[in-house]
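What follows is a set of structures for review.
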Structure P
Amino acid sequence: MNETVHIYTDGACRGNPGPGGWGVILRYRDTERELFGGEARTTNNRMELMAAIQGLEALKRPCRVILTSDSQYLLKGITEWLPGWIRRNWITANRQPVKNIDLWQRLAAARDVHEVEWCWIKGHSGHAENERADQLANRGIDTCTKTG
């Protein structure tokens, strides 16, 4: 696990809820792979989570990963809130059921396979990979709205 895979993710939604998409760039050494997908009716937060899930699940073996996202919801959820949710049996500090529990559980399982460092960057600030991940997420929306 000494080589690092870089994953850049973004989620997008037109309306919230509305048609949504997710985009991922995976980079290992000089190789890049782009992934995207969408759903006809979803939320921005669900698409942010799905991007991270798809990126991690695309890896074929355990890896050291640096995952970069512009989503505070994703980053705070996975690094700060998740341990408490699990301790409280998926109940928030405000005693409410955790929203998007299906995706949080899937993300936690995908994360546990790898050694992941979570990084936040400001969205729409000219970060090349974040801009490309956003374009991929919007392609995901376009794909699901054309077929849906």
Structure Q
Amino acid sequence: MALEATRGLHLYLKTLEAALDDEIITDDEMSILGIIAQAFALPEGVMGQCWAILRDQIENPIGERQSHSFEKRRIGDATTYQTALIQALEDEVITEDEWSILDVMRRVMGIQSDEHAMIEESVRSMAAKFENGETFVSRLDRYVSLHPYR
């Protein structure tokens, strides 16, 4: 089944491209890609087809003009970004690849600085209610200090 040119596919391709920088996709990166696939109702087997697109084995259904229009803000973006951020923070180590993926998501989804600040505050509030909340918040602080909103 051929992939349709959708915003979800565009985000998935950009995120997969960032994950493949080191030519390895970790479990954490797979989780974030899964969040994107689910949030945008992408078809099963999307990863294999996206790999083929990135390797120039099949044509990318998304043209440059569509690409620009897909990088505009939409309802639900902040929630999807927040979910991916939490997923990245849940394990003990946040890899450079995870940081890259989050940066790509933030850029592609057009998350503004004030929205990012609200997402951070929301994550801090949620973390305070859990047993390991302190370490979770320290990982968030590290992420924010190393990858400030640009």
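Taken together, the values in this text are just the output of simple stated rules run on the coordinates, not laboratory data. Owing to the predicted nature of the structure, the values given are computational and were not obtained by experimental measurement. Cβ atoms are built from the backbone, for glycine too; each structure is taken alone.
Annotations for the structure displayed:
- Structure (P, Q) behind the derived value -12000 of helix-only ellipticity at 222 nm (-39500 (n - 2.57) for each DSSP H run of 4 or more, over all residues; to 500): P
- Origin of the value 21.6, where mean count of other Cβ atoms within 10 Å over residues 7-14 was derived from one of P, Q: Q
- Given 36 for relative contact order in percent (Cα under 8 Å, 6 or more apart), calculated: source structure among P, Q: P
- Origin of the value 116, where volume of the Cα convex hull per residue in Å³, for residues 47-102 alone was derived from one of P, Q: Q
- At a computed 1.0 (distance in nm of label points 7 Å out along Cα→Cβ at positions 39 and 71), which of P, Q: P
- Entry that produces 13.6 once mean count of other Cβ atoms within 10 Å over residues 23-30 is calculated, selected from P, Q: Q
- Per FRET efficiency 1/(1 + (r/R0)^6) of positions 15 and 119 (r between Cβ atoms, R0 = 35 Å, to 0.05), the highest-valued of structures P, Q: Q
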